[in-house]
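Asks: So, here's a batch of structures to check.
Bear in mind that the values in this text are calculations on the coordinates, not laboratory data. From a predicted model like this one, the values you see are computed outputs, not experimental measurements. Cβ atoms are built from the backbone, for glycine too; each structure is taken alone.
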Structure P
Amino acid sequence: MPLNIKPCHLRAARDYVGRYHRHSIPPVGGKFAVACYDGDRLCGVAICGRPVARYLDDGLTLEILRCCTDGTDNACSKLYGACCRIGFDMGYDRIITYTLASETGASLLAAGFTFDGIAGGQVWTGQRHRDYYVAPAERKHRWMKRRIGVTP
């Protein structure tokens, strides 16, 4: 059965991430969320919003904050592709997201993303320091996809 993308309320997407994401807690905010269905069965969600990194928050960059699936084949790349189409239709010039350094990024490559560098991400520092679990203390890989025709 083909995978289908449908709109999803942010609260429902955060609840799904809270139950099923392997290593991250749900994001606090977001602009929109989409869900992936295999027939009538929900198999994943993605949540998009403003970039967490302040220096990337230029008004034209959208971050895929979470992508969470139950392991259904191609669900991640389907969600990433849908987020990009929606983001570009909304006027964003680039879409970014992050993976743990230990993850391959295969679904991002399948969705047309390119590796954009290594991000800090080992621990929270500064005034925004979190005293609760957010994500593993591991370097992150940043991935990016630009709107066609937009140069860096």
Structure Q
Amino acid sequence: MLTTLALLLAAPQAAAPCPATPAPLPAELRSWTRPTAVTAGGDAARATPILPGETVRATLLPRSGVRFAFLPPNGAGHAGLFGITVERAGRYQVALGDRAWIDMIRDGAPLPSVAHGHGLACSGIAKLVEFDLRPGRYLVQITGSATREITLLATPVATR
């Protein structure tokens, strides 16, 4: 009896199926369904520019082909650099369609994240990481992606 109960508790729970019409995304994430194709930059000088609130479907580079702005933990996979200019201070979130490491870099140093979590169910968003940013230029460094392409959105967080 206890063995059966332990096995039932240890068994992974299947995710609920997604509805035919998923719930609408919050306003700040609505561009998620309309990505623009880009190729990631291989170093800080050639970081692919992205706009706050604009979703991109990025082709990443092999890790060995990237000169990182900040050396990430060792690992394999794909990586790339994106440049973003912030005009208004506030909290920004970076959403990814697959699991990967996200660093927000300014002046060669990574910024601490202030929140992180999984995306909304059935949205295609796998990861959300938030940063408090002030006006200026930043690098979004993606590393450790198992996939060569990844969907990416950096956008201000709506005030709640």
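Asks: Could you tell me which structure in P, Q was used to calculate log10 I(q)/I(0) by the Debye sum over Cα atoms at q = 0.12, 0.13 Å⁻¹ as -0.48, -0.56?
Replies: P
Asks: One of P, Q was used to compute distance in nm of label points 7 Å out along Cα→Cβ at positions 17 and 81, and the answer was 2.3. Which one was it?
Replies: Going through each structure in turn, the value belongs to P.
Asks: Taking mean count of other Cβ atoms within 10 Å over residues 33-40 as the criterion, which structure among P, Q has the greatest value?
Replies: P
Asks: A value of 16.5 was derived for mean count of other Cβ atoms within 10 Å over residues 41-48; which structure in P, Q was it taken from?
Replies: Q
Asks: Can you tell which of P, Q yields 28 when relative contact order in percent (Cα under 8 Å, 6 or more apart) is derived from it?
Replies: Considering all the candidates, the number was obtained from Q.
Asks: Quick check for you: by mean count of other Cβ atoms within 10 Å over residues 97-104, which of P, Q is greatest?
Replies: Evaluating mean count of other Cβ atoms within 10 Å over residues 97-104 on every structure, the highest lands on Q.
Asks: Let me ask something additional. helix-only ellipticity at 222 nm (-39500 (n - 2.57) for each DSSP H run of 4 or more, over all residues; to 500) was computed and gave -1500; which structure, P, Q, did it come from?
Replies: Q
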